[in-house]
Structure I
Amino acid sequence: MNIFKDFQKNVKEIILSLSNEGKLPKNLDLKNVTAEAPRDINHGDIATNAAMVLVKQAKMKPRDIAELITCGLRDIDIVDNVEIAGPGFINIRLRPSFIQSQVKSILNQGFDYGRSTLGDGEKVNVEYVSVNPTGPLHVGHCRGAVFGDALSTLLDHVGYDVTREYYINDAGGQIDVLARSTYLRYLEAIGETVDEIPEGLYPGEYLIPVGKALADKVGDKYRGLPESEWLYEVRSFATDAMMDLIREDLNTLDIQHDVFFSELSLHENGGIQKGLEQLEEKGLIYTGVLEPPKGKLPDDWEERPQTLFKSTDFGDDVDRALKKSDGAWTYFAADVAYHSNKVERGFNTLIDVWGADHGGYVKRVQSVVTALTDGKAELDVRLCQMVKLLRDGSPVKMSKRSGNFITLRDIVDEVGKDVVRFIMLTRKNDASLDFDFARVTEQSKDNPVFYVQYGHARVFSVVRKATEAFNGLDVSEQSLMKANLELLTDESELNLIKAMVNWPRIVEGAALAHEPHRISYYLFDLASEFHALWNKGNDRVDLRFIIDNNKEITLARLAMITAFSKIIASGLNILGVEPLNEM
């Protein structure tokens, strides 16, 4: 049950009724009318902006509109009081009995509390990671991987049909570099001496086992042969090996994709030409000359006729080239074909998770999706800023090309999957993130993953102690749903329940905004309410979760904190973090 969505519906029905009675104008646009939790809990349980957003349409004072709406709100049986604040904000207080009853509702629904049919089965393609298959994943890749995976789970949680996809960039020049680097390791494996890895190749030791595996497969077949006779086969072998390595890295974070799509397949099966045909049919491809880029000209820039896409017709800054000077397709041409393929597979909602260094590509790819679908499909590109890796406050330097870098697997091995996943979601994706090995493992409130997991573990500790204090106490959910919840009257208890009731709204809001970090924020705040109540019980014996010789109040509080643990577990599962029962 999402009480905020229910109240939004109630407010709109009241406004429509007022319009029919002639007290408000007819045909008011209500799309911006909301019902949400007030920023200040002292203002009530639900706030609506209805009176404020209708001012211009109704041509009335906001307070006069608010007075009309509050009359209808007071007739709702679960409403305790309605107040008008400032010029016309409406604050609603719910009856304590209704708030208390939500504990039973949460227990009844269990882990399904907060799930919804918002997505209505709509197909969504979430493409994330998509790292060039030239080596193991590092911490920068880790953030996009966790973000994309959590977002996929979040969308699935609210009823979307989600496909998790990885785009393998296996057609560019970097794959030739990978093949040449692997070939040197292959020569080492068959006994030849390689004094030094030449500049421009990948020197990382991760290619040593790949070279050995190639030698085990083909022996000295490639020894002494010209590059043209081994390059393609070594490219394929090395790419497959790197993708196996990347999958293993992702598995350490419990990340699995549904689809691995090869860029090379677009080049080999005519997919690029097929993708461009749709743009040609729409008259959106032409031969022209681009203006020189602003600022200092690149050394290789030349003014020449090119095959161009009219991306400026769809919001881009300049039209984009589809062919290079040698006649080969540009990377952008492959992007056109790939996103055309996604649309052909039935996806009208596309989400791409990229590194922040790809920000310049956003407009051009969005323009393609708009052009291909006449605006029916939407591409949302989420840029993930790099992660600053620290150790006791000092930067940890890394360089993929030199081979001297901290891998994703190194990080997971040191601090654990749960810590990595949670911390990567403690900031919005486009904000910078510091990952300090010391801070993320300390057991304190300053470490959010510990603080949230500790709240979950504390509940199970209390339940175990309660079964000891009351020999044979039935703490099953069926039993707890029968508890007398009207005994939960302290302000801290009601505040905890109110925070729990906010969960369905948070989930839907995070899903619609494509912002899974909202889940980690909420879980931290919810855990804070729980820990505050725990600490209050340390000062006041009557507020402890277990009251000796008072089974009734104990059961009511066990019901409350068990409901809390269900929401914590549900939220952690969305983030891909294990809810611990003891720490």
Structure II
Amino acid sequence: MERKGLLLIAAFCLLTAGRAQVQQENNTSPYYNEDTRNLVALVKDAADLLRTKGETAFNDFNTTGSRWRQGETYIFVLDPGGNMLVHPDPELQGKNQLELKDINGKPIIRGLLNAATGVPGKPEGWYHYEWQVPGGLLPRWKSSYVQLVETPSGKRYIIGCGVYNDRMERGFVVDMIKAAVDQVEKNGKSAFEAFYDRTGPFIVKDAYIFIVDTTGVELVNPAFPSLEGRNVLDMKDTRNKLLVREMFRVARDSGSGWVDYMWPKPGESVSTVKSTYVSKAKINDTWVLVGCGTYLADAPKAATTKKMSARELMALVADAAKVFEKKGESAYPDFREKGGKWFHNGTYFFVWSPDGTRVFHAANPSGEGLNMADAKDVLGRPWGRMILDAAAGAEGEGWVHYMYPEPGDIFPTWKSSFVQRVTFPSGKEYIVGCGIYNMDMDKAFIEDVVNRAANLVATAGKDAFPRLRDKKGPFVFMDTYIFVDNLQGVELVNGGLPSLEGKNLMDLKDLKGKTVVRDQIDMAMKKGNAWLECYWYLPGNNSPALKKTYVRKAQFGDEVYILGSGFYVKDKN
């Protein structure tokens, strides 16, 4: 086994080194995906046609079935004032679309115009936003490449095309870094505010700008603001690589460049290769490190190890509760023993009093005695209050999901904790809990969150809807959210895609033609609750994937609602 492990590591190193060498040698294209390269070539050809034929080329671009308009791929043309001159959607063509925004409030047309005209000497660029496919309803990430073109008559147009792609190309990241460096060197620290704007160009998909000063202190991190002000110089990846020090080495030696390291994708437990592009940016007499990272599309992953499932963790907490009911505080030494049943890897127990005081913490004894009732994570989620509420409920137990660093680390990651109310031999009540980091979503989680949401709706009716939408509340976490439909198929609540609210989805079909919402309503009305399967695009790689959804009927007075949530079945290969 040891020899096999060494061979696997050697193969991984060779594969990663080989990819890096190929990318360094093949400088003709900064784009990894063939679809991206084909799109750029298509726009360049369309730009040449417009540059040669002028406005008569619009007829070519408007021809359905031509190379310029095929399914999801189509050429669009704007003038500098934001008038849409060519587009397959008749609702958009021939009108000024300068105020058009995506579901997140991102200005689409203004962003496209700026991508082609915002940087002197660079009449082309990329812009990323969420947009539905032609004839579709659900928005997906779209990356559009645009060029500024001057026709023989002297008029200027912005011509472009987009690709529906959840992945961040290396070329996209480089463009973001160059633009960020330009802003920093022009405006100094006053530029930092723009990097937090989710409607701006510096937060795209799962990519964002971070900035570290030369001492290693994090100055900007929109994704994890709790890291700001902390020294991250000695931060290690999951293979103990000093990734920040390596970033500084590359910036000092070359001014800019790529650094690869192993890191779990958001919501995943297995590390994969993440590539981060870093560059120097001058501020007065000093400089800062500006960086942005992306996960490679088919990057090797670390070897998987068997992890505890949600039901196994629930059973472990139940066993612990029995021990505490019998032994009380005298059981604490057993729960502090590393490598034992109660404390291994990132799994450990904590005990709180009902007022939120942490009376026991196996991984961090120095934190005992602190009151955690008002604790919030980096996303602003009040996880302290969530734990107290879960234990105070009628069942005396429940799941809580929040961002929290693993023992010995400063980087927060998703943690799912199961807590249970327990009475010690002294007669005092406590809350006993244990969690797992980056736990794979499964049926236990989904049933728990849907059942709690259904109980809330059955008690409060529509007054419960704002709480179900709250991204800092207990019903939205990782990629999980609650949706609520009425019996006519109108989406009343969608914590993940609020743009769907108010729309009738009764005839919505999945990628295999299944009437998803109609089936969900039918099964919930017949059985009260049910699991169903459908196929959607998997977030993160834009490929079809099996999704399992749990739905349940809830009634408040005469109003009947169908609530649900789901998870994607990950490929185990």
Structure III
Amino acid sequence: MSKFSIYLLVGFLFFSCKSNQEAEMVIKNGVIYTMDENQPKVEAVAVSDGKIIFAGSNEEVKKYSGEKTEILDLEGKTMTPGLIESHAHFLGVGYNKLNIDLLQTTSYEEIVEMVAEAAKSAAPGEWIQGRGWHQSKWDSLPKKMVMGFQTQDLLSAISPDNPVYLKHASGHAGFANAKAMEIAGIKNIDPEFSGTKEVEGGEIIRDELGNPTGIFNETAMRLITKHIPKKSIETHKKAIALASQECLEHGITSFHDAGADSLDIAAFKAVVEENNLKTRLYVMLSSGDTAQLSRFYETGPLVGYGNNHLTVRSIKLYVDGALGSRGAWLLEEYEDRPNHFGHETTPMNFVEKVVNEGLANGFQVCSHAIGDRANREVLNTYEAAFKANPEKANNHRFRIEHAQHLTEADIPRFGELGVIPAMQAIHMSSDRPWAIYRLGLARIQEGAYVWKKLLESGAVVINGTDAPVEPISPIASFYSSVSRKTLKKEPEGGYEPSQRMSREEALRSYTLDAAYGAFEEDIKGSIEVGKLADFTVFSKDIMTVPEGEILDTEILYTILDGKIAYKK
């Protein structure tokens, strides 16, 4: 070989070696599920500048290690793409930490005790707020109940001078004390008005004498909430910090925020600009803030703001209420409340207007619909809009949030229309024991929490928790998805077991399919070269451990932008 050829060979080897980029972080010795069908499992990943530059074997990844490379040895632990919460309320998660968290309460008396404690340190006239109570989940019920709800007597007695307002876990009902109702001008009325609907799209629950019980259902909640002092960007920032930390501790790297007004958006942007948002947000604009909608129609969607930390390209509509408060809009009456069909919380002519305007202006529409009537109305409205504007309807990815109770006839329409059911498996786990009393067994079996039927129809099902309605635990929702059991691991065999997801389907619903639900599958949702370096590391292999051990799994690391954002 000539001297010139040797120089060429040496030069080639030198530059070949240099072409292997030195990684900022190498993660190795793991059981890594990629969600990439071409390479479903790998042992190691290399990261640089917040992006994945390699996914493969422990041996091959050595080429990417240098003097400055941070090495994370998983020691056989499991890693997946960063988990994506597909439907929850980001500020609600934070404010649940700032206010009274009632999510784990098991009786009315326990709520009263917590409010009494808060009242001791409250300033005169200060509003006491909380969220999370759910009467259908209590271990015991108070003696006095009206239309399935407790009354305000005890709450008013322990806080006579401070107004109290406590949101139902679902967010679709509220509980106020006498002082709060006095401020709102809610007075006693004649007995003939007891128990009747008094607000369009909602109701004030009254007892047999016509006295308000303190329960305000659906749109009636506004009679109280409009008197609560408005929040500020500064208090929002505190809630954002708490919510971000909560997400990281639960392995969540991205979050679909289900409804934000102008103040919320301003706070999100401010925190992004300060480089303090520790979770990626995909935000739905609240349809109730019509001025904000008009502004966004003019400017168009906001995509990838602040290094892919904030995207605003969808709109949230509320079409009905919740099953727990009997606000879900049904085709047939409630099993446990005759002649009651729930509430159309937003007039369908307004829904139709927003659906058509959103489609025309490049915004995805995400409609809250729980009852079978609400789901049918939304599907009909979407279908009409797609037919009227087929060009814009191409790749629309419109969603129905919750899609909890469907008829057999409407289930295939999701796949046919390309509508994404954004469901929360943990709702089945939490609600199924009492939902049967609302719907009856036949309706439950036909179309309640039917993830598998929807998947088989060709729909893309995405997953979440609806926090703070439920605890923000992907592990709990994953368990519910594959077991169809409560978090107490009951009943044996699960509820309607034919509707279980496989473990791969459940993981997809929290990763690649969830990214698809936000038009983000090209940048996240799987571990592939070029995608964002967002990962979740588990203490157990959730894809193979016995079902009973899934709930014992912990989050060991949450990695965002190629940096360890949380370590247990």
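Below is a table of values for the structure above.
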{"item": "Structure responsible for 108, 55, 54, with Cα extents along the principal axes in Å calculated and labels I, II, III on offer", "result": "III"}
{"item": "Computed 1.00 for FRET efficiency 1/(1 + (r/R0)^6) of positions 255 and 407 (r between Cβ atoms, R0 = 35 Å, to 0.05) - originating structure among I, II, III", "result": "I"}
{"item": "Which of I, II, III yields 1.3 [distance in nm of label points 7 Å out along Cα→Cβ at positions 111 and 183, calculated]", "result": "II"}
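Just so you know, all these numbers are worked out from the coordinates, no wet-lab data involved. What you see is a predicted model, and the numbers here were worked out from it, not measured in a lab. Cβ atoms are built from the backbone, for glycine too; each structure is taken alone.
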